[in-house]
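K.L.:
Presented below are the structures under discussion, each in the form of structure tokens.
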Structure I
Amino acid sequence: MTYQIEAQARAEQGTGASRRLRKAGKLPGIVYGGSTEPQAVVLDHNSMYYTLQEEAFHTSLVQLSVDGKAEQVLVRSVNYHPFKQLVLHIDFQRVDDSTQVEIRVPLHFVGADASEGVKLQGGSVSHILNEALVRCVATKIPEFLTVDLSTLNAGHAIAHLSDIALPEGVSLPSLARGEDLAVASLNGAKAV
């Protein structure tokens, strides 16, 4: 899914200028990467706040139009206020069709209700990881990775990164380093 966002170039920088923008309902940000110099931008705060609530936005390519000039970017960092519903700053990275990126992708767990360990052995599933770091070309970033828990039982009580079916062109740097991290575990199951 591709998102379309409008932004304007911003000349004033610094703490005071950013505070004035936030007070006016705007969101300061920066676009960096590629062969172009970094560019300070300003966006509408409220529309960005609600867009940032969508899980898919954080792993999607974004068409960012800065004063009418469109660029393909990824969201790389978002700073939130500690207790107010306020976004303080956002960073975008320019990408093209050949840019290799490492990005955190959410994990979606399926099949826990149908697993023998939950259904017949009285266990419960605990999620150890909620996201995984993937490496791929920017245009092939998956929206999420599906973890199938239907095989969990008292004999096989832990799901690992190696159990995740990856889309073509996507790899897990943790597995390349030899770290097969646990993503979910079955607790309290008793063999029948």
Structure II
Amino acid sequence: MGWHLKKTVAMVGMMGAGKTAVGRAVAQRLGVPFLDSDAEIEAAANMTVAEIFARDGEAFFRAKEAQVLRRLLADRPCILSTGGGVFMSAENRAAIRDKGAAVWLKVDAGTLWARVRNKDTRPLLQTADPQATLARLLAEREPAYARADLMVEAGPDCAIEETTGRVVEALLSRPDVLEAR
């Protein structure tokens, strides 16, 4: 079976939700390009996200992120993994809605913590109590994530393959985004 992806699909959700791993698998299944907005920002800046945060601060990073997002949305349709904070901006949400569709990978706090606790690459978790910080970020961000076009549960028992299938199924419910051929 062939596929026709009509719009870019932005994977949104918390750090550790699986946006990159699942996004890459969805792109592979559909035979379309996969891009990661954080990787694109790092390539443009020739620095890691953590280095940009440390040197220039979060506000500067968010401005760069919005710039890169617009550039990627203007390109040919792809599966796009976005940073956890992208969807907090009303302008970013509008840009994604205008040019593509957002899929929220919904994951509970306990699962997210299990996935990110041993990584030191998360600048927002460089706090005295990173687990509490993660729970607070999730609570702050869920109302924005809930505005995504589609939501896919990606909980603790979901393997990448299963979540990929759920995302493709969700996308097929939107013929303006994905069509099976």
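No value in this document is a laboratory result; all are computed from the given coordinates. Since the model is a prediction, treat every value here as computed from it, not as a measurement. Cβ atoms are built from the backbone, for glycine too; each structure is taken alone.
K.L.:
Looking just at relative contact order in percent (Cα under 8 Å, 6 or more apart), which of the labels I, II belongs to the structure with the highest value?
P.N.:
Top value of relative contact order in percent (Cα under 8 Å, 6 or more apart) goes to structure II.
K.L.:
I, II: which one has Rg and Dmax of the Cα atoms in Å, for residues 41-152 alone, as calculated, at 14.5, 42?
P.N.:
This figure was derived from II.
K.L.:
Here is a follow-up. Consider the structures I, II: one of them gives 14.0 for mean count of other Cβ atoms within 10 Å over residues 17-24 as calculated from the coordinates. Say which.
P.N.:
It traces back to I.
K.L.:
Tell me which structure, out of I, II, gives -16000 once helix-only ellipticity at 222 nm (-39500 (n - 2.57) for each DSSP H run of 4 or more, over all residues; to 500) is calculated.
P.N.:
Label of the source structure: II.
K.L.:
Quick check: 16.5 is what I get for Kirkwood radius over Cα pairs in Å, calculated from one of I, II. Which structure matches?
P.N.:
II
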